[in-house]
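Visitor: Take a look at these structures.
Derivation of every value follows stated rules applied to the coordinates shown; laboratory data play no part. This one's a predicted model, so the numbers in the text were calculated from it and none came from an experiment. Cβ atoms are built from the backbone, for glycine too; each structure is taken alone.
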Structure 1
Amino acid sequence: MIETKGVVHFTISVGDLEKSERFYCDVLGLELVQRSTLGMIFLKAGSDHVILCHSKTPINPNLGNGILVHHAFRVDIDGYDKAVAELRAHNVEILFEEDRNSGVFQGKQVYFHDPDRNVIELNALRRFGTREEVNARPADHRHFTHQPPDL
């Protein structure tokens, strides 16, 4: 078995690199690391890396306003409300918001689209649920404060 040590980066497919760079840097606060001539923009969120990669084929993994397939970014608990206000100030439509008190990732969460309809989550993580806690409850959506759209 391979023993992985973590995630180096993940890639998000986008149609318009410049528009997406503005969104991820100006709205979400990621830091530009490098623009590649190969159609990639390397960004940094804290100590983690994200690559925006130009795609000639649209990626739309969720039907309608579904949120199941998404990318999650962590924000400070004390900065969560300010982050949501920043999204609204940039006219970003909030798809779903919750304060999850069970499951693997517990804390306030907000979901929205980037310019290419990729679903992005901001998570003010309070704690990780333990394996015992998570496995003690069947996986369902009763922990949502209200039912998420089109899972």
Structure 2
Amino acid sequence: MTASASDEGEVKVSGFPLVPDDYHLHHVGKTVQGNGYWIDVQLATEEEGTRDFVAAYVFDREGNLISSEVVDRGLRDDKTAQTLDEIIVKLKKKIDAKDVTEIVVKPFAVSFYGHTFGLVVREAEGGEEPFEETLIDAMPGHTLMFYGPWNLCNYDT
């Protein structure tokens, strides 16, 4: 078994922590019901331009995704669109976000507006060598890349 296959199996079963910080993981915590939540701002480049999204994910206590909602804020140059902060406040209220704290999540993928959202295990493309370690991308914009060791919240932008 290669190291990447072992790492990938480990993170899919055990998950990894998301730890709130002052950089990119502002909206991570627990709901009133005790589930984990993560609200993430994502983007997608489309023919018309860059489109912004706000995604709200709720996880059970083991880190499995139990619900998701994605709000299409619109194209970046649309001056009439709601602000990201307005959308985040509404989503936090809707999911009963309570505490900002570390949670555990497992990789997942959901589809909204023709795009894949979530924490997706990076796959080698045709003809490429397999990655030496498992990498997980925040999608659809590849805005964060998480990597092991999986007991820590390691990511790059």
Structure 3
Amino acid sequence: MPEVGFYCDACDRYSTWIPPFRAGDDACRHCGAANPPVAADDVDSGRGPVELRRCIQCGNPELYARKDVPQQVGCAVVLASVALATVAYAIWDFPGAFVVFASVALLDLLIYRRLGLVVVCYRCHAEFRRFPKREEHAPFDMHRAEEYEADTRTG
């Protein structure tokens, strides 16, 4: 079942709703502020699987696809592997540290292959899970993201 995740305009915390859009789905779970989706009609059509042609929350046509893993979890795994490798290096020298890094890399590869994709909006960072991926949903482009970041700082 598809899911739309968005960041509240009032408190900037994460909330979700499941299509089709119903009254009250746009309310933030944390502060109760309304965050009405601009293109909710795109998922309410009832014509089978919805193809994301634009962001449902803000209407932006530029979206990208990435693996569905929280950045905090990825950073925690890297920090934990560095800490474990440091301890292993202190006890067993280079072979111990190598074994730790090789084990973490193998575990990371296995997890990465099992993860699904999430489509994300460059402008509002809304996340769309379990929607069909389109060819237009390319991987993350840092230049494009910086353009949107510059627009939010100046506008």
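Visitor: Taking 1.4 as the value of distance in nm of label points 7 Å out along Cα→Cβ at positions 10 and 74 derived from one of the structures shown (1, 2, 3), identify that structure.
Guide: Going label by label, the one that fits is 1.
Visitor: Which of the displayed structures (1, 2, 3) returns the greatest value of distance in nm of label points 7 Å out along Cα→Cβ at positions 34 and 98 on calculation?
Guide: With respect to distance in nm of label points 7 Å out along Cα→Cβ at positions 34 and 98, the highest-scoring structure among 1, 2, 3 is 3.
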